[in-house]
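As structure tokens, here come the structures.
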Structure P
Amino acid sequence: MRKKILFILLPVLLAGLTAFFLMSEKSPFKKEETIRIALVAPLSGPSRAAGNAMVQGTRLCADKINRTGGIDGKQIELLIYDDRNDKRTAMKIATELTVSGDALMVIGHYYSSTSDAAGEVYKKNGMPALTASASADHITLSNDWYFRIVPSNRFAAEFIANYILKILNRTSASIISDKDIYGSSLSENFEKAAGKSGIEIKRKWEIDTESKTADEQINKIISELRSTPEPGVIFFATHGPEAVKIITSLKYPGTAYTVMGPDSFSGRSFIEDFMKYPREMAMPGYYSDGIYALSFFLPELTDEKGYLFRKEFIKQYDGEPSWISVCYYDAMQVAAEALARAEVQGKNIREDRRTVRESLSGLSGPEVAVRCITGDIYFDKNGDNRNSFCAVGVYKKQHFLPSFSQYQFLPEQDKRIGQKNSDAVRIDETAMIRTDMVYTGIHINEISNFDISAGTYTIDFYIWFRFQKDFSPSQIRFDNAVNPIALESPLLEMTFDDSRLMTYRVKARFRSDFDFHAYPFEHQNLRIEFHHGEQERDRLIFVPDILGLSQLSGKNIETSEFSEFNDVTGWTIRNISFYQDIMDKAVPKKTARFSRFNALVTIKRQGVTFVFKVFFPIIAVIIVLYLVYFIPAEKLGVRLLTALAVMLATGGYHLKLHSDISADYVIAVEYSFFTVYALAAVSALTALLTFKFHKHGGLENRIRYLTRAGKILYPFAVSAAGFLLLYIFRN
């Protein structure tokens, strides 16, 4: 009989497994649909660091999209090519992709020269392309198949000219440019913008970096520049390596040149070129301090979305993201959105590519923009992003930091105000307004009186502000303070050549909304949040000050380390981070947007003592419940009372814990309660079945099998539940 049942069930089981493997989305036999996107980057040669940054940003975004279901259920497959920043190689790859490849679009190239060369092939053969680095105007201006999310050279040059005139207050400049498409385009646009703004161009020099006499040309520029009495701001429309050769030769006693560079100066490779010189290594900033540069991303100016991206990037790649990684992450996000909206059919590759190009063109206004890290991205008629992030940074001790004044886009509703505002400018028909940066730092001395049930804690800390223009710390509003905090008399006040420093000491009680989802394995975030009560974000942005108070003041105020936070019994500091985000606040007639500074102290449970204390009662009842399988079948009352007692004890502990932890969601430890309830119900059911078999008589084998199964399966079930709980919640 048993063999007969086996022969019937075996084919059914095999048929079921076969159907599962063939039809399941996870089946290894089922061919998964993919959407192929080509990424072309310089992965060898002098620019390989930039190429790797492109790959890192693009892949991080693609992997995230794939984890969340892909594009309409289809996974993104990245096809990565190395163009070596060589025009001929770029054209060869472009031809291969467009003629015989099955990629729907291209992300890249890095340089303007390679983008321009490959762009001709993409235009001829109908391949949509999206760059997040190549800025020469010609790339998109004459090619309706190429799109760009970073500012064009036209926009960047006009931005820099306005910055030199209105923020640096300089009325003259000299230009050093590369003869390639990037440098010549940037130089030409800067000269036009300077003439329109009233900036006098003192001298102009060009370098042909592909020439055998490039070094001679550089030496001649250095000699002539040294002999020029007032060159004004020296604007470099070049790549980093040639600029470094010139700048290091200009640094000698008595010189004070003001240098402004384009986006090529804002990457890590620029500083690495300086670090080849012994003096820069011995005295960080010897050559690089005070150099201004344009950047398409500054982490200090981003909001919480950028902060979370930075954390994700560091976790994945163990290093800080460059603007290249960020912009190519955004490019992948825009590409994915365009592909999703295109709804390609997959029947004709040429038609599908045309549909993707039309989808990219359809991202033509704020209402259909793609929300990205660098802002809301949408394109104009030329395929250029109309909302490109643009900022100026300055080097200090080899750190690239936001300068004290920036220009940022005015909201649509404020454009008319911008026309009357002396701090507003129009750049390429876009209204922008001058915004002041206030460098802000917090150093924590002590955390005490931690009340996890109330979500409150006391923090003793130093807070400092470093600024140039008028700023009133008395208007600071601490958003999560239990009681109002007034910053009155500063503990320390200092004036530097370019800024002013004001330091205060605060001890106050704060409140946070704690997250108990992973209790008792959880980490908690202790926050200090504040904004300025009067100045909105279009006039003031708080910037985390990474230099530290001791470096700025020269006084050893900062003395405490993480180990001194032991007043928070049972907890240890995991991390302290700082970032600014945007806070919307209702004011009369509108919703105002303020820059909010956030200090985030992440603490975690110390050791396993507390976890064991929480789970000990549960472990005890689980052991007691296991005894049910060792009580004789005829003792039904004892077995049921044991199961009932376990359920009541567990329920009581559950209610107590629920009263201690105020959470309207399921927390980790509750899954162990649910496990006990299920085990108790199964134990009670087993007791009833074995008692029924006992009363029936002659079914001792069934009683024995059922009891033995309970004894064996119970520990396995408990262990599986425990391991699953640890796997999900234990970080």
Structure Q
Amino acid sequence: MRDERLFPLFAGLETLTGVGPKMTPLLQKLVGGTTVWDLVLHLPDRWLDRRVRANFDETVPGEVVTVKGEVHAYHQPFNDRSPHRVQLVDSTGFLTLSYFRADPRWMKSQFPIGATRIVSGRVEEYRGERQITHPDFVVDPAKGEAPPAVEPIYSLSAGLTNRRVHTLALQALSLVPDDLPEWADPHLVAQKGWPAFKEALSWQHDPKVYDEDRFALARERLAYDEALARESAFALAQAARRQRPAPIIKAPPSAVNRLIDALPYRPTGAQMRAAADISSDVARGYPMRRLLQGDVGAGKTLVAAFAAVEAAAAGFQSAFMAPTEVLARQQYDTLDALLSPLGYTVAALSGRDRGSAREATLMGLADGSIQIVAGTHALFQEAVNFRNLGLIIVDEQHRFGVSDRMKLAGKSENPHMLVMSATPIPRTLAQAVHGDLDVSILDEKPPGRKPVETRAVPDTRLEDVIEAIGRALKRGERAFWVCPRVDIEDDDSSAVVRHAALEEELHVKAGLVHGRLKASEKDAALEDFRTGRTRILVATTVIEVGVDVPEATIMVIERAEGFGLAQLHQLRGRVGRGDKPSFCLLLYRPPLGDTARERLDTLRRTEDGFEIAEADFRLRGAGDVLGVRQAGMTDYRIIDLAKHAALLEIARKDAEAVLTGDPDRKGERWQSLRIARELLTPRVVQGAETGS
């Protein structure tokens, strides 16, 4: 039940004075919500120092300044296009105020000769003179007036001014109770020198003096509050999950050892550590929720196969869910090759299966004779029943919504769930992004995988690249050609245009895959390329993850300068999966800007996806690095991951300590945290799962 003190904050924006039917939707769009509290959380981006400078000589062109001077002269415009000009003077010289299309009577009343005025605005240099055009503030100090010493500056949307948003934010701030309890650890607050919660909000919306250090300290305090609310919500969810019984999967070590002995290579240390994490999780008796995050080619499927073998050896079934038919078929082929020789029964199930084959698969799942199944969304259809489903493995988890995962989980009582992602992100951000999931990271490549030679090539050498592709096709190899767009008129780098050009120049049938095709058409084109019916595939970035074609040795990425580093790395990972030398050609249109050059140079220098993710983070910030807004990602409203990621770990330990020390949740601190969660639990991207 919501604390009564918070009721005014969760009232609609229309309850604020001055917010009517026209203003309400504008504010809602700006703040991303409908309540007064949403406006309070719309914090300023920066602050303007509007303290009065000592004299005109202290002004710097390009800066917003506040100065005081005497009105020396007023000049009316000499034509319709020239401005009214007011000349102010002080002990160091002159400053001109310019107004276009102003009312002469207003100008004379506002700037009588000999009067003193304080003005504030952006100063520029015009014909060797200091000038402010249309000042933001003009006040008469004789009346006791002055501009604000500091002005918060907000991000805005159409129809709203900064002054209006600030006025409404102050009104909203006044509704924040003064008697909210302290929910953060008092020792941490003292150590960091943080202000109290409402004081921190006031330092954002209503600062009395310009102090950049205090602005940053107040923002850090609020970021920690958001982190603590998030982590205490996750601690609650985990505690609830630990109360739900799940299959206890304990298999003899010999089960996994048989699989390891059958491999033509030794698993990496990272694979074995991840397998141990999973093995420990599934033996605990409550549902596992673990993310297996691996670089391109790091061997996630083998780790998942270890888990499936343990489940099968303990008498439980496993279901691998992939987002497309092609990926599901690849999973099946890999698992069948690994596990069938060891006596495990592996099957595939997709929407295309019909007739007796489908019925046989459904029967095998229902009676338990099929131990491991790889499939698509078809796995959670009503007709599919499992005898003893203990483990769910979701590949490319960001492409599934929570409802998809929960439908499959509903086929059994609290099955364990392992989700896999091939999108490396900086290690420091893994927990910040994936929240309630425990995380295992595969950061080693299996032995024997050949490096991909990466070259940056200007598009003036396009014909040379096409000729090289032709020679590779004659050797029996296959090639990807990735374009940035589907079909734009007069753009020869679009997929449709490039597809036609390559077919004409190389005299071969090329495949074409892009986002406008139906799912069945995309799957058919990918399957044709995978099986060799076509040997060159022109595509947009829809093929960036999952497609496994060992015969593909060349990846051409056209207009590579426009792609993010992580995306380029994912695309490059589609080649180099066989025993032949492989190449990634980054076709760019010169001249390259500094950032684009650094991106391409980084890709040429390293194949380490985590190093690349760190570089991408430095170049573009967290929001862009994460790319697709992954299901389960937190949508922070205060936290800036570039500055505040470390606060999440502090908050996690604090939340766990509070819950451990107060398991009945009746203590004063835990009750205070209830209010923090109501106010500050971050929104989660749709499709997320935090405690299921």
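Here, each number is a calculation from the coordinates, and none is a lab measurement. Model, not experiment: these values are computed from the prediction. Cβ atoms are built from the backbone, for glycine too; each structure is taken alone.
Structures P, Q were shown, and Cα Rg over 2.2 N^0.38 Å, for residues 237-588 alone at 1.13 was computed from P. Quick one: relative contact order in percent (Cα under 8 Å, 6 or more apart) came out at 13 when computed from one of P, Q, so which one is it? Comparing all candidates, it corresponds to Q.
Ranked by FRET efficiency 1/(1 + (r/R0)^6) of positions 93 and 245 (r between Cβ atoms, R0 = 41 Å, to 0.05), which of P, Q sits at the highest value?
Numbers: P: 0.85; Q: 0.00.
Between P, Q, the highest calculated value is found for P.
Supply the structure label, taken from P, Q, corresponding to percent of Cα pairs over 36 Å apart, for residues 77-356 alone with the calculated value 55.
On the way: P: 21; Q: 55.
Clearly, the read-out refers to Q.
When mean count of other Cβ atoms within 10 Å over residues 325-332 is computed for each of P, Q, which one produces 23.6? Here the read-out was taken from Q. For distance in nm of label points 7 Å out along Cα→Cβ at positions 277 and 301, the highest value in the series P, Q is held by structure P.
Assign the value 0.70, calculated as FRET efficiency 1/(1 + (r/R0)^6) of positions 269 and 645 (r between Cβ atoms, R0 = 30 Å, to 0.05), to the correct structure from P, Q. If you can, show how the numbers build up before the last one.
On the way: P: 0.00; Q: 0.70.
Comparing all candidates, it corresponds to Q.
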